[in-house]
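Please treat every number below as a calculation from the coordinates, not as lab data. For clarity, every value in this text was computed on a predicted model and none was experimentally measured. Cβ atoms are built from the backbone, for glycine too; each structure is taken alone.
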Structure I
């Protein structure tokens, strides 16, 4: 009897062992790649990236932030053209490996390549996170984040920072020309900010969103059909990001689909062979940018 049970269980056990070995191998290869990458960091920012270090006042906190500003290569040649703007939280990782001591997202390289190919380009703003990152990137006060000030932060980006950027650069200030993006907890905030400030942000790049921070309240947020008009939402997650983050990312996509957004207005991407780290978001942005700009 025991022998029969063993033989019956063997195929399933073998399949599980093979699947576990495959997953372990993928994680092992990813760790090797990461270790190698961190040993060879250099300055990788483009010449048209400017860093304003501790320069932009966050009024509600009475402190200053560092922001990174990228303009396309042709920006100073054409003094009339206005550009769409993409804002990125956790922005120290936007343009330079050395800023965050890790892989940059290559936002500047992607847009430089678009410029060289005669395709649409954009201004990109990387916003450094705060020392209390979790509180800054949590929109609702909850038991895990009693000091959360994400709603005030979102209002600062949507109102004060955007007004400053629009007054200093040749931007197209319309919502349909303005995107908000982030990764992990700030990816969740990108979703929140699109929902909380639809008059400001027409597009969102929601990468590996940490919706578990306050899933029910976040998913309960709704926009009217009029508010959803002209919106574009890109959602991505790494293949190895687990059985919480992947379903939550898919839930955002499903939510917007159910709300009426068509395939050309909402996109869901699983990044193959990647986990929760910056190369995932680098690969994600390379897909997101041409899709948003088409």
Structure II
């Protein structure tokens, strides 16, 4: 029984099941360490979207939150997409519904709508193009007109506005993990580690962005960590990424900007749940075709940009 297996036995069982099911395991940078260790690919939202679109396997096991698995299903409609815990949601994605977006669009007719990938499939179906934190400025700049509606993250919208020639009209949503990282947290960590540089995620508050040496998506943090000359880095994002950063760069020190920068939903995925999902082929994520067809165009524009 899977319930009786230890960590090493679970990892071995997952590898067996992955081969038997012709599956690929994708994991977000915020996943717990043991899940990252059994993944075929670890990345940020954009990287995982690209991997899902290019997947040749029959089954995609998505170790992340629900909107990510939905995106994989939309991009690979003929694949079986499984999420090990169907309760792994995203509070920010829940901060706007499709009906609310439609009403908002009606208040600003003619403005293009950019939806952060951290949204439901229904919301994506109502937007013009999606973005991630790593390409948001580029996406906004690719659009015609001088004003853009941006949903749902007001903090990411504020960051995009700094690098864009367009007027950004934001929805009033946010990631609670990043929003809870405050400027005083950065100052306190800098006092404790005066030689450290600060890297902040674009979902952070503007006052945290002001104190950062670099503003980077999680995927760009992974790349930057390999080449930076800094030996100490304060990381202003969800703390799960520090496992990967330390594993890839053992000679460098990484400190969380906030000791409780913790996404409870990201941490719902466990080795046992991955094994059970593959063994029983449960928790399949499927998007109704009429919604998927409309959302796919917005996602594919992002992936191709």
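Overview of values
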item	result
When FRET efficiency 1/(1 + (r/R0)^6) of positions 96 and 184 (r between Cβ atoms, R0 = 30 Å, to 0.05) is computed for each of I, II, the largest belongs to	I
Origin of the derived value 25.8 (mean count of other Cβ atoms within 10 Å over residues 200-207; candidates I, II)	I
Relative contact order in percent (Cα under 8 Å, 6 or more apart) derived as 23 - corresponding label from I, II	II
Of the structures I, II, the one that 14.9 was derived from, the read-out being mean count of other Cβ atoms within 10 Å over residues 168-175	I
For 12.2 (mean count of other Cβ atoms within 10 Å over residues 40-47, calculated) the corresponding structure among I, II	I
